[in-house]
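Nothing in this text is a laboratory measurement; each read-out follows from the coordinates by a stated rule. Quantities reported herein were computed from a predicted structural model and do not represent experimental measurements. Cβ atoms are built from the backbone, for glycine too; each structure is taken alone.
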Structure 1
Amino acid sequence: MTHNDRPDNKRFISLRIKLLVGFTLLFSAVFGLIFYWIYRFTDTLTLTHIRDQLVNTIQGAAPGVDGDMLMALAAEGQPNAAGFSDDPRYAALLDWLQQVQRFEPAAWPYLYIKGSRPDEIIFVVDLWARYNPEKAAPFMYADTAEDLYLGLEGLYVVTDSSGKLALTSDQWGEWVTACMPVQNAAGEPVGAIGIDFEASYVRQVRRAVSQRVTLAFLITYAVLFGVVYFATQTVARPVEALSQVARRVGAGDYTQRFIRSLASRYVDEFDVLAETFNEMIAQVDQREQSLRREVAELRIEINEVKRQKNVEEVVDTEFFRELQAKAQHLRQRSESSSDS
């Protein structure tokens, strides 16, 4: 039965398509899981890299802050009409914070001291005052900030419950933050420095990394798809050729042979199959030729038997016996006439 003669409830789907679809789905699933793992892994590495940037920057910036100047400014400085300060010490501390930003352009540093209430801090100097006053904390602005309060006691990076760098938000924007104490001339902690990276910077870095990972994945996937396509072609092509030869042999054409299109020094299962299949065709052809001769001889024997049977049937009839009797009587009369 050919594929055109199959029942209506069965549809023919070539092996080539089955292999291509099957391998594509399999490798897509595997690569999808790998891509997800790599994406999460690289994202974690990216956040770790940004955290290291924060820590390295703040550890380099804190020793340069004059703690005595910070405390004197907080005690004696006066706010100006814009909410900041015209005190030379305010400008001097801003100059140092700007030097920090020149070293790390993504950094937005600020200085603060401990407030009188639990978790209260008082902002003294904020570099945003020179760039965008709307995003800057005013001079001597008091606020409750548990995370920044911890920076008065030691190096602290704001993280989430899993230990990853966390985005936090306040009235001035969304950030990732690190903070640590600043000391006076006697080595005593008298305040703290905080450094923020804007959330947009963090997202930009993460997006750039994810784009590179995605591009690498797409290129790898395209190469893999080409390999899968080539592999399915390599497997399906001889199978399809064998199927065509088998259909022609099934129709009685025993001159067909299954021949590999590419010669190779090394044989594989298809070469063994081709040799075996061709031997089978030759043996079937020989058996059919022998069977045809036997059938022809059998027909001759059958015809002879039928002829003899027909003769016997004629001899056994009453009519034939009467003819024999008449013929014998005529012979006798003929012999009597000859004697006279």
Structure 2
Amino acid sequence: MMNMDFKRKLPIPQEIKQQFPIPEEIVKVKEARDKEIRDVFTGDSDKFVLVIGPCSADREDSVMDYICRLAKVQEKVKDKIIIIPRIYTNKPRTTGQGYKGMIHQPDPTKGEDMLEGIISIRRLHTKAVAETGLGCADEMLYPENHRYLSDILSYVAVGARSVEDQQHRLTASGLDIPVGMKNPTSGDYSVMLNSIIAAQSEHTFLYRGWEAHSHGNPLSHAILRGYVDKHGNSHPNYHYEDLVRLYEDYSAKNLANMAVLIDANHSNSGKQFGEQIRICHEVLHSCRHNNDIKSIVKGFMIESYIEDGCQKVDEGVYGKSITDPCLGWEKSERLIYDIADQL
């Protein structure tokens, strides 16, 4: 016996994809965008990647509003920057409490509905690509959920709490888009680098009831997001010395396509969202003064929305995060232009 109720059998990903297919014209747009992104991580392009957007996607209207604003900025910086909208529809919760993302609650003011959530997130991701031409990112919080979106995503992140999990690593090894592996909450580089080794390697494993064989993902790479010590205090790992150390440790592993994105929020900023601006500028300064650092830093992750900060769900402020605090639109737009000016 198990201490849980099985409410209903949900459609498998193949059924959802058949019911809500990606139009052929969108497939072609995504393929072109995916190549641009891939070229950054293989070193065939010297453009910078910005994975930018809300801490969690909460409402289709405000998220689409935000992404359409990004698309206009993208056109102005397209010679230097590739913008990847962050549409995170699964939200990890440290204690398991609180809003877990659109896949659980397509309307954050109402109860959980996983079927409607699956449909909602597929609709949102498809709409984002269709209306903006941008390839989008989501977090692979649950490996078994990934295939509901596997044909529409251009970038995947594996979080600090998941990066040590073998199923996340093996699933990442079967993807053909860039997969960022965050350093764990402890900050241990070796754990992150071991996850990249696993993701770049071939494996046979059990996945969604199948014996699956993956071919390895050479586009898997590092994400530095800061760390938490044994007392629960946040510490950064984006400073010059941190990046030099990462380059040395990374090089010793002899991995394909050495690359790192700097997550400017989370423990790097101590969740002080305004610090993301300064952090980005400092990393760019480090890149200008060290060619090794410049060679591996491929971009930033930035938490950004329409309004500064965060709010409780019931406050209902349009375009304001209901999870971690985010940088508002005006500051975010200015930051993107400032980054482009330094590249």
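Annotations
- Among candidates 1, 2, the computation of helix-only ellipticity at 222 nm (-39500 (n - 2.57) for each DSSP H run of 4 or more, over all residues; to 500) that gave -21000 used structure 1.
- When distance in nm of label points 7 Å out along Cα→Cβ at positions 53 and 317 is computed for each of 1, 2, the one that comes out at 11.8 is 1.
- If distance in nm of label points 7 Å out along Cα→Cβ at positions 37 and 141 is computed and equals 4.7, the structure in 1, 2: 1
- For the structures shown (1, 2), FRET efficiency 1/(1 + (r/R0)^6) of positions 45 and 149 (r between Cβ atoms, R0 = 30 Å, to 0.05) is largest in 2.
- Comparison of 1, 2 - label where percent of Cα pairs over 25 Å apart is highest: 1
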